[in-house]
Every structure is written in C-alpha cells, then in structure tokens.
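Next up: some structures, all given as structure tokens.
Laboratory data are not the source of any read-out in this text; all were calculated from the coordinates shown. Note that the structure is predicted; figures quoted are calculated from it, not measured. Cβ atoms are built from the backbone, for glycine too; each structure is taken alone.
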Structure I
Amino acid sequence: MPAEMLLRQYRPRCAAKLRCTSVARPRFPVIDAHNHLGCLLPGVPTSGGWHLRPVRELLEVMDEAGVSMIVDLDGQWDDALERELDRYSRAYPERFAVFAGVDYDLMGQRRDFGSVLAARLRRGVAAGARGLKVCKWLGLRARDPDGRLIAPDDRRLDELWAAAGELGVPVLIHVADPVAFFQPLDEYNERWEELVAHPDWHFHGPGFPAFDALIDALEALVARHPRTTFITAHVGCNAEDLDRVSAMLQRYPNMYSDISARLAELGRKPYSSREFFVRHADRLLFGTDMRVDAETYRIHYRFLETRDEYFHYGPGDIPAQGRWMIYGLGLPDDVLRKVYSDNARRLLKLC
C-alpha cells in the first residue's frame, strides 16, 4: 500500500449502497436549446466532429436519446451562416434551429461595429437564423480599435441588441465561466485539475475583469433592453449563486436561462436547485453544451427526473469539472415539460 499517490491516480469507489435509475429516454420530448454542431468561431470546430459526419447519423443519435430538436449556436454570419442553414435547419426544419453569431474581430477593426453587427443580424434572420449567440469573447477577449476590452454592456452594441428585439429573436449570451476560473490557481481552487489541463480557461489576474463585474454588466445589459429577450447561458452565467440568478429572473421578465454544462454546480446542491427549477419553471431551458451522444443525455435525464443520490455528472472515473458527485432533483411533470421543450418552443416561435 503506497504511503503517497498522485491526485490523478486516486479513484475512490463509493461504499454506500445507492439506487441507480436508468433513464434511457426523457419523460417528455426534449429540445436541446444549447449545443454546437459547427464552429462557434471561424475555423474552430466545437461539435466533437459532427460537422464532418452525415446529418443522418446525428438524427439517429437524437432519435435514440429522445431529442426532438437541437439549437445549433454555430451559424456565424453571411456565407458561413448560409452553409449552416443549408446543412441543418433548411434540410430538417423540424429537427434543427440555427442561431447567428458575432464577429469579434470586427470589433477591433471598425468603430461602427455595433451598426455593422446589427445589419448582419438582420440579414441573418431574413435568411433563417432563429436567434443570436454571443460568447464570452465579449467581456473577456474582444477589444475595440483602441485596444480596450469591450464590456457586455458597452453602449456601442445597443443597436445590435435593439435589432434583436425588433426582429423578435432571442439573444443567447454567455459572459462568464465558473467562479473558480476567476480565482487564484492554488490549493483552494476547486477546479484546479481542470484549469491545469486548460490554462487558457483561467481568467484571473491583470488583463481580465472580475467575475462580479461581468455579472453586473450582464444585468445592466438585460435591464437596459427590456424589449429584447436574453437567454443567459449556463444558469445565468452564475450557477454558484442561485439567489442572485433568481433575483434577476424575478426582476427582468425579458431574461431566461439555460442549464447547459452546469449539472456539476446544480447537482451538488439539490435542495436549492430544485426550488430554483420549480420557482422559475417558465424561464428555464434544457441544454447540454456537450457532445451529442445518448450517454450524455441520459445523465441529464437522470439528474432532472430521479431522486438518485451521489452519482457522476459525466462519463469516466474522474469528474471533469470538480471532484464531487451530484444528486437528482426529481422534478414534477409540469416543470419537466416546460424545461424540456415548452419554453424553448415559445421563444423560438415553434408553437
């Protein structure tokens, strides 16, 4: 028996006898309102290879997993958007919706970037885009022609948000990653292993805004544009603080949230998470932001539908995001229907 071992070698096995419920298919049809089937940014594929495989294979996985539709957030703009629309929503209008994207490089090239982006969105929606995806480059990476970081609530983008409101399409916006990504990378950081593996995900130190500043900017943006619908990604970009996200949802009727890529955060606090889902059942959307495969979806269904205890939130022996387990919420049917698809159908005008 070794006196010491490396952390990556440690794979404890739970000795408690626990219920393990297999949920092969969801109780109700599902719309995955947050996923990536192409390139989130030009030249950067994000779908785990689905953009290179026949769409019929993707449809087979969706059918196996009980997924009626996927919202593809990788539409981008102009010619790239046309290609994405041709591949997915034009070919299979009942199975896919495509969102347009934002050219962050343009922000550093033109001072009238807000007007140009608004015009691109108008063309994109006319072509068939069902919404606009804004990623964390806004606030963390994108800079203006003077080299200054552009905040999510920068008024030079007001024309873009107003255009989305006028067109009646939602803006799915992601402005901040987990809180640990903004904290020192030391022995107290609960995502240490993940950040060591992905150092470009660490936003602590000079050159990066504080986490709270990004959430404040997001709230200011949502408040300033009440006629525009914002879907705040990853549980309001602040899954660690459900009280604040709840307060924002109560304060701003134009704000919604998806639950994508946050099972680890939600599942370790099942009591408050269940209350959050029930309280805001009309404002939450199902999404994964993960590789499209049946196993991934089934973990999500188990989390939402069962009261199973202490199980992995992802495949593999070592959790990818933090060394803890999650607990099922056992949501009631009326909440499941809304989160699984009804809310997305309403926002995307599918009903």
Structure II
Amino acid sequence: MRSTLLFAALGLFPFLANSQQVAQYSLFLLNPFHQNPAYAGMDFAISATAGARAQWVGLEGSPDSRFIDAHAPFEQLRGGIGFQLESDRIGAERNNQLHVAYSYQKSMGSGILAVGIGAGLIQKGIDGNLLRTPGGFYQDQNINHQDITLPQTLVQGSSPSLSLGLVYQMPSAEIGLSVRQLNQPSIDLGILHVRMLPSAAAYLRFNLELNRLWSVHPALQLQTDGIQYQTNAGLLVKYNNSLFLGATLRGYHSNSLDAVCALVGTNLGERWKMAYAYDISLSPLQQVNQGSHEIALQYTLPRTLGARRQPKIIYNPRNL
C-alpha cells in the first residue's frame, strides 16, 4: 500500500515525523527511469513520459500524482542523462520534486551495466486549512486546531535529495536496484520537522519472444523503506510490439495485499504510446473507494544526444 501518511505519527512524535512519501504507480513496467536514475538512456532513444494517477477515487483526501520524465543517451558522456518533475498530493500534504540524473554505461558480458546518480530538490507543504482535530474550533473562516504542532495556514519547506541506482540490461532480461532519498532529506515546516526516509526498490523483468508477432513480459518489483515492504508482480502480453494487455498484483500476504490492476496500451503512430491502468482494491479500503486510475503518454525518438560530429567532407573533383 501507499507509504504511511505524514500525520499518522504526530500523536507520538509532536515535533518530529518520519515520512517516506514515494508516490506509487501501477505502470511501473513501462517507465523504470522514474524510480531508477541508472536507467537514463537505456531506451537508446530520446524518451519522454507524462503520467497522472488518481488513487482510491471517492475517498476524501486520496493521493493524486502527476509526473513528467525525460531521458536520453549521451554519447560524449558514455551514458545517459535525464530529468524528473513530479507533483503529489495526499490530503493536506503537498510534495513537489525536481531531479536530474546521469547514468554511466559499460558493456559487460552479454549485457550493459549502468550506474546512475540522481540529485534534486524536494519541496513539501502542509495546508493547515484542510486539517481538522477533535478539539479544534472551525467556524466560517476561523481555524484553530488547538494544537501548536499543526499549522493553520499553508507552510512549505524544501531540501536537497540524492538517489543512486544500478541497472543490468540483457537481451531477454533486465534487473535494477535503486535507493531514493538516500540522504534522508530533512524539511523544516516551522514547529514541525519532517525527515524523509530512504526508499529502496528492486525490479526484474523479462522479454520473451514467442514468435514474430507475440511476446510476453513478466516482471517483479519490491519496494521498502526498511520498515514496510511491498511487492508488485505483473505480466504484459504484446502483439506486434504495438498493442499490449496485462495485469499486476500488489501485495504478498494478507497484511500487504492491496490491489489487482488491469493494464492496456497501444502505439499511436511510430513515436507515441499510450497506456491506462485500473486498480481494484483488495484491502479493507475497498469499502470506501471506487478504485484507482492511471494514464501515461510516452514519446520515443531514436536519437542520441551529444553525438560526435563527422569530419567535414572535402570533395575531390577528380572523383565527381
């Protein structure tokens, strides 16, 4: 399930709260770069993805996430570069992130090993106007939580963030490891101080060609903040490399079982791809929500940045 909400810990720790706050996406199979900086340039094309997710529709204050990712191989840097922009809302909490990434790539064995680093800024805000406490006073525009640890207006803060990743890509399989928020970003929101927990992720996916038209792509993902663990197991079936159907299951036992997800996608011409995911909740939250919706649009252009220029051609009139 989604990481623990910020204010779940406030009753025990009035002035310090730990927060993972890494957004969750069901279309993780299509965009490994979002969670792993080492994947920058591993599509061997200029690749840009925009996505939006509405989680637990119908539940007040439910998570709403949007992002734009772009990455490309960069020949002169012997790897790839990219950037990520993400906006995430959970109730009264606001999270905005901007990161840049670099990946160094080297042929190794039958595949390519990539080592990546990402750096950027995380901005967190708490809109006190949306908070309510049992002993608070709320009438007209007057807001008084009767709690000095909670803001009554919008408060914001920011902190640098660091991520590291590894990807090993082979013709028929790919494995990735990454840690986001590695430096445990610390954000000051007035009397409230928030420390972001590192979030580690690992994935394994396969590309199995059945024949000229059909292929299957099983995948497994594990995410953890060192306290809680969550898995995603999925399978995509592609036809003619242009249309795909699939499903994923989030959770591995009764306490972590969260949702089953249906995926569908298609190419829109030579360079565009669109995908949609719908989650059906399996946890007790199924009684208070109508599922989750996610959509992604991807653009791919087979081109390398920073390619070395060819020397100027001097024509010899004797050979014309």
Structure III
Amino acid sequence: MADWFEENQRWLPWRGETDPYKIWVSEVILQQTRVNQGWEYYRKFIDSFPDVKRLADAHQQDVLLIWQGLGYYSRARNLHLAAQQIVLDHQGIFPQKYLEIRKLKGIGNYTAAAIASIAFQLPYPAVDGNVLRVMTRIFGIYDDIAKQKTIRYITKLCEKLMDRDTPGNFNQALMEFGAIQCTPKNPKCETCPFDSKCMANEKSQTNVLPVNSFKPIIKKRYFHYFLFINNRKIIIHRRTAKDIWNNLFQFPMIETQTPCEKLSKNELFVAGFGKCNPVFLKEVIHKLTHQLLTIRYYIVNDYLPDLKDNWLLIPVETLVNYPFPVALKKIIHK
C-alpha cells in the first residue's frame, strides 16, 4: 500500500501538511465535500483564518460567509467553537494527544485519528467510508458497515496492519486507495496491487461489498420565501431554530405542510403579510442529504410588513455581506 501511495497519490493543497490546524480544516471540509469542490474552499478558509487564534477571534457570521456554498454548516460552526476551545483550554496550541483532540467540538473518531496520525504520527486508524470499502473487499467482510460493531472490528484490523513508524502515511494511503482505486462503482481491479489477494475480486463481488443497510429517510418540506423590496431595501433575518441552515440568513417565509401553489389569505395574515400582493417568481427543488425542499419565491414591491424582533431592513446591494444558504443565494444573484 505504501508503494502504491508513493506512486499514485494526488497532489492536494494539504498533502504533506504537518500543521494540525490545517489538517483539521482539510479533514472537516472533506467530510461531506468532494475534493475538487473543497480545494478552493480550503484555500479561502486558510487565507481568511490562517491559524487557530484568528479563527477563534472571528465573528461567526464571517466564518459562515467564507463557508457559504459548502453546505452542512454545522461543520463551520463547530470549527469556530472548537478553535475557541483550543484558545481557552490549550492556550491556543492545538492539542497533541488523541483523547484531547477527540474532545474538541465536532471532532469524532475518524477526524481525531486523522489529525493525530498525520500531524503527530500517533498510531490511530482513521476509518472512513473509503477505508471501510477497501477493507471489506480485500478481506471479504460481509458484516454490515452501518453497525458500530463492524466499524470497531475493521478499526482493530487496521491497527494490526498499521506501520507504527508512519501511521499518517498508512491512513492517507488507505483513504486515497479507496478514493481513486477501489471506488464505489467500477473499481480499477485490473490495475489493483491486491487483485490476487482481494476476496471481493476473486468472487466477483465488488458490487456487493461493502454491505450497508443504512438508507436515509428523506423528509419533504415546502418553503415560501417573500422578497419584500421597497426603495432598494429588503428584509432579511437570521435562522435561529435548531434546524437546517442554523445561523444563516433568509427572507421572511412561510412553511406549509403540503405542496401549495397559492397561499391562502389566512396563511398570509397569520404570517403578518396580510396586506401584501405577492407576485410568484419561480419554484426550485433543493436536495439535502435527509430533506427535499420545494422552494417558491415571491416578490413584493413597494410594501414592507411590520418588522419583527430579529428582522433587518438592509440595502439590496449589501445582501452579499450576509451568509445565505446556496438555495437562496441563487435568487440573490438573479
């Protein structure tokens, strides 16, 4: 595996990095993001917040603005909170022990192991989806990877195989192997260094392994956003509920329980929009991991409802200074 990694690893902005802060940022970005998408966000994030203290001192709105477009915004909020933890509990120095890293906000077993092994050469296996796929195929493991018991078993197996002198390279090699060689579909078995040893290849079952029973339940939601514009000013407010897009900004909205092409007068009245005459703009479908959003946009010119406690009336041209979900950002650009 080490020889394969030496010859085949991709050049990435964080490849060869030993700074635990930068490794941490890269690993968090890649948790739910493809490499080609995360590349520029990593550069932008590090340029804006080059070290732990700069991130800890930043306003959360600025952190979310840099993260805008990456999705899964809890990652950015947790990065910010963990940076403040490091400043408060570790005098701004990134902790060097696995258990201390694991205690940081938003860091799980995989991320802690990746940082500990790559930055500090500590022998902890970083077991992500790529590693689970590689190990189940090579060793013919048919246990369900959706179960913690299976993950623990594969983690123990990786511990036995790990080169204790270079655990960081071992982890990176396995992850990289799963990302570009032993891919979910159409793995490159014909050029695989383990082709004669791989149980899945021998039994022609690369399409069977890994076994994964997890199937996300998709919730359907229906959002109606109102763009109240008067004298080149528009109303926005921050989402504060424990829900998607927490702490991002949005326009005044009504959520209905079922699809609705025309809101009733009563629905408008209850929301405080009773006197407006909304003009429908467009409908878009926005997919999240566990939710499917049907979003309808309306524009209301020359009328503003009474402002609620957390509403802001801002110049239209300043919208770019506020972090919005991607779904809303598109209508802003339009």
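Once Kirkwood radius over Cα pairs in Å is calculated for every structure in I, II, III, which label goes with the largest value?
Greatest value across I, II, III: structure III.
Of structures I, II, III, which gives 4.5 when distance in nm of label points 7 Å out along Cα→Cβ at positions 140 and 220 is computed from the coordinates?
Source structure for this number: III.
Match the computed value 4.0 of distance in nm of label points 7 Å out along Cα→Cβ at positions 52 and 244 to one of the structures I, II, III, and report its label.
I
Given a value of -12000 for helix-only ellipticity at 222 nm (-39500 (n - 2.57) for each DSSP H run of 4 or more, over all residues; to 500), calculated from one of I, II, III, which structure does it belong to?
Label of the originating structure: III.
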